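Below you'll find a set of structures to go through.
Every number in this text was worked out from the coordinates using simple rules, so none of it is lab data. In this text the structure is predicted, and so the values were computed from the model without any measurement. Cβ atoms are built from the backbone, for glycine too; each structure is taken alone.
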Structure I
Amino acid sequence: MRYDNTSLMGKVALVTGASSGIGAATARELARQGMSVVLVARRADRLEQLATEIQREGGRAWPIAADLTDEGERLRVLAEAAGIAGPVDVLVNNAGFGWYGFGSEMSWPLAMRMIQINLVAATHLTMIALREMKARGGGHIINVSSVAGNLPEQGIALYGATKSFIDSLSTALYRESRGTPVHISVLKPGHVRTEFFELADNPAAGHHIPGQRFAIRPEVVGRRIAALVRRPRRVAYVPALLVIVPWIEPLFGWIIDLMGPALLRRR
């Protein structure tokens, strides 16, 4: 497939967590829409492969290997992206990872890393990009959250908490930015078939995550993010039927209270 769509030609997107899964799928899709994409993740080899793939198909892509847990690295990424591709028009905060198991069994170093990646890095990049976009008079920030942000469910205590934070931050900034040329969106997918599950199957990363069999392909999420770029809105669910999730906790939370511990112990 050639990257020949000109609807977003000349715009620059920075995608974090771009070495695999949702990030890689999003970068491919945005390139197909005519955008130049800056690929950010830790694994330089994978970024190089993806950049080469996009370029081979006629797109424009630049890899930047970085550890987003480091504040200096985050600042370097933004400066380097502007230097090689130009001002960032669209920031996709996708970098993150999950863990499934009893919260008491999660090591503090792993918990801190999750907070740094899922929460601190996304917040820092959002705040900097938002100021720059307002100064330039336009831009779009898309924060990839999860339906877990609406469900404080057993097994994903810290992961769900980081996503709840991102939901709240994105919604508040969206409301602050209403009436301006800057857009803030939050994307809330359900289970997605990515390395998220492979990492969780590693004993050091927790237990097997239920629901893997129902996971959707990352390409579905990538297309939904591209649709958000073309038509901004505050929140989008993938699949769309998950729009009912915010009602589950207030209506059925008492059932989860009763069954949660038993369900988790079975894992």
Structure II
Amino acid sequence: MNDRVTITYLEDGIADVRMVRTDKMNALDNAMFKALADTIEELSQKAGLRCVVLSGDGRAFCAGLDLTSMAANAAKGDGEKKGGVTGDLGSRTHGEANLAQFVAWGWRRLDVPVVAAVHGVAFGGGFQIMSGADVRFIHPDTRCAIMEMKWGLVPDMAGFPLWRGNAREDVIRELTYTNREFNGLDAQRMGFATHISDTPHEDALNLAKLIANKHPQAMRGAKRLCNAMHDATDAALLQMESDEQLKVIRTPNQMEAVMAEMQKRKPAFAD
């Protein structure tokens, strides 16, 4: 995993996840797809995890699909082998998603909040991976595009279920149909990014520290509620609010949250 993605576990239960294929601007080859999927799986099992920061090292967040690598693998038949992404896209290998979708969708399905720090380039699959985060800090000069139509493809890495909560439908359609490039300022204005930042990784870590010192079970319940907002009926969402509250109210961690706030100190939560 560590030649494509690294995980550094910081204090307070924060995981600093970085794509590190810097010579290729973190472009997505089969090894990168597998490394990202393995990373998400590891994080899903990590005890004491409170928040994830997702970024790319070097000049870019992620330049999207490595078409040269994928073409070479397809010519050898590697797309049909285990770990390939150009084979049977219809198979649901990771819950409701295939492998290509999981590397973006999986961040949304993690129990804890994910904060993306984006700079340089976020094209195609990279833009969809960014979209899987709960909160996104983006440098104003970041080059962005829903790039797939340029290569005669459609976006198929979970972009549509992720974007529908971000931007207007006509904006998504226009950017998809034209593969027009836009910058970080445009991304924030249209709803794809949360914050503009000249120091996105630093700001993402600062937000992660804030999140990591909140009641962990309440935070996970809040993420479940956020994930359900666009699919659940009003009645189901109202019931879900009550169910999630009953899981945390008057528990020791909830009492600790109250006492720490009143005493102006750092909370000490039990996992």
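Overview of results
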item	result
For -15000 (helix-only ellipticity at 222 nm (-39500 (n - 2.57) for each DSSP H run of 4 or more, over all residues; to 500), calculated) the corresponding structure among I, II	I
Entry that produces 3.2 once distance in nm of label points 7 Å out along Cα→Cβ at positions 127 and 151 is calculated, selected from I, II	I
Comparison of I, II by Kirkwood radius over Cα pairs in Å, for residues 95-134 alone - largest value held by	I
Among I, II, which structure scores highest (criterion: FRET efficiency 1/(1 + (r/R0)^6) of positions 63 and 239 (r between Cβ atoms, R0 = 35 Å, to 0.05))	I
Origin of the derived value 35, 28, 8 (Cα extents along the principal axes in Å, for residues 111-158 alone; candidates I, II)	II
Test item: distance in nm of label points 7 Å out along Cα→Cβ at positions 23 and 215 calculated as 1.6, pick one of I, II	I
Winner on mean count of other Cβ atoms within 10 Å over residues 39-46 once structures I, II are ranked, highest first	I
Mean count of other Cβ atoms within 10 Å over residues 15-22 - structure with the largest value, from I, II	I
